[in-house]
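Derivation of every value follows stated rules applied to the coordinates shown; laboratory data play no part. Note that the coordinates shown come from a computational prediction; the quantities given were computed from them, not determined experimentally. Cβ atoms are built from the backbone, for glycine too; each structure is taken alone.
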Structure I
Amino acid sequence: MTPRTSKSEKCFGTAFILMACATISHAQQNIRTPPFEEMYKMPCVYSVPGMDKVQVRRDIVYKTVEGPDGKIDLKLDLYTPSGAKTTDRFPVVILISGGAAGDHDFRDAGIYLSYGRILGASGYVAITFAKRFGRDGDPLQGLTDFNDLVAYIRGHAAQFHVNPGRMAFWAFSAGGTLLSPVLSDMRPYARAALCFYCVTDRDFSSLSADDAQRLRERLSPLVQIEGAEYAVPPIFVARAGLDAPGINEPLGRFVTGAVTKNLSIEMMNHPDGRHGFDLLDADARSREIIQRALEFIKARLEGN
């Protein structure tokens, strides 16, 4: 489909864009990576029955911000199980996309269109959303937008058929940094955190030591894990074996740190998987990992 983009609606995130600039391992060098525009349209390699029956509401404005060219409406898309009644309240899964590139709105990326429908057909309300991504600007803008989005959803729970006490957060790539508040401030209602080939620590070495530490405390799930003195929501990690060392090394420390703290964490590795394996690698292991992620969500959102 044609992306809904405009000059004022800059790209707010994708699950796979870091792949374009990451250091590629030797094993990946002979694997063809499609052009970005092709990847943008690619659906998830997994599907479930009833995806075509999911109810979709698009372009719900959850926040308006000032941009370089004037006001910008930040929007969300809502995927609701088919046949939802006015009184129904479903658990909700918020999909957190990653880093930005170009003028694309990644609510329309094939991977998120797929996951929205997969989750809706699985009995949940799924939400994709636009956010500011401060690659060259304020790195906290995306965090502020995410926190405001969650508050907006909880404040409109009845309107969106959402159970605000049963929320899961599924992050991809650089979107992993936004799991930081999920592992801390959102613990009362966050039932699960999922991390697909995530950035779990950011490099702020170009800043002063104090500023770097301040930002890491806000944008590093690794810091949250290392300093955890409480029970965090159960965590599911999917690792891409052929991902960049700059992603996999801190991800490994994240998993080890969670185990050291005796937290609830499950990790599945795709030895031959690339960054974005859930759209790039249509193999049995990719589908197995996605299926297990859905089972993980079910156990955390539908259990006690």
Structure II
Amino acid sequence: MRKGTEIVLVVLAVAGFVAPCFADPASVQVNASADVLVRSMDPDHNYGGAALAVSGSESVNANGDQMGLIDSFIRFDMSGAVSSFDAVFGTGQWRVAKAQMSLVEQGAPNNPIYNRGVGLFETRWIAADEWIEGTGTPKQLTTDGITYADEASLLNPSVDTPIGTFANSGADGTLTFDLTLADAFAANIKAGGLLTLFLTAASDSIGFQFNSIDNTAPMLEITADTLTWPIPGDANMSCKVDILDLIFIRNRLNQDVTSGDNWQADVNGDGRINILDLIYTRNRLNATCGQ
């Protein structure tokens, strides 16, 4: 840290600088609304009515046979979570603080399409949400939803974002994983609507079967809190009200308050970003933390 910066920090502390404060966090659990596995050894059939799985190229089933690669798509509707957080913190005035995924593993699946084995799988947030779940099962194959042949068209490496690599246990039970709050993932949660996670093998040994929405649905638990500064008009939260705050608000005029960090621009708290926010901030120019 440069010497000048040290002096500024000391002065702010002496002047009564107040750090940003977080309201008590709130959590919402969201069950999956759709899910499907896709199989490399049966690339043209749908398995939207089957239990989910992630399988690598070396794991084998109960008979010792290798059943190919298996990936899973899981979709959640985040609109209810957004409504809940808006009710607690105010419309858009919250951030995603934590996200966890819970899956119920079946350690020794008997159906021959499922491989067994402990290993690593990768979870990705993907941009594609409008896929069809379908109704196919291992006993009654269908083509009414996505298949392994569709997988490449649903994945976009330039946009899709890894949010964690995890291990299964190889035993029955619930597994909970802390997901990385990548920008695109957190923004999708904040915006509400549909959100899709893609699970794929990260090691060849994994043979991980887990419950779908037809049993104990995959679940996301989202925790949110709110960040507020004790200085009205400080839209960009720099601990002072200046021209940069006016620019911050101007760049968000008439935009949706609930999108991204737009809520910070609604400095007068009326649920809109308009000329009144600019006037409010102009009247507070040169105010600083501690005043």
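What to note about this one:
- If you line up I, II by distance in nm of label points 7 Å out along Cα→Cβ at positions 71 and 151, the top spot, with the largest value, goes to I.
- Relative contact order in percent (Cα under 8 Å, 6 or more apart) from the coordinates reads 20; which among I, II: I
- Once FRET efficiency 1/(1 + (r/R0)^6) of positions 55 and 191 (r between Cβ atoms, R0 = 35 Å, to 0.05) is computed for every structure in I, II, the highest value turns out to be that of I.
- When FRET efficiency 1/(1 + (r/R0)^6) of positions 31 and 263 (r between Cβ atoms, R0 = 35 Å, to 0.05) is calculated for each of the structures I, II, the largest result comes from II.
- Calculating percent of Cα pairs over 34 Å apart for structures I, II picks out II as the one with the greatest value.
- Computed 115 for volume of the Cα convex hull per residue in Å³, for residues 111-230 alone - originating structure among I, II: I
- Looking across I, II, the calculation of helix-only ellipticity at 222 nm (-39500 (n - 2.57) for each DSSP H run of 4 or more, over all residues; to 500) that yields -9500 traces back to I.
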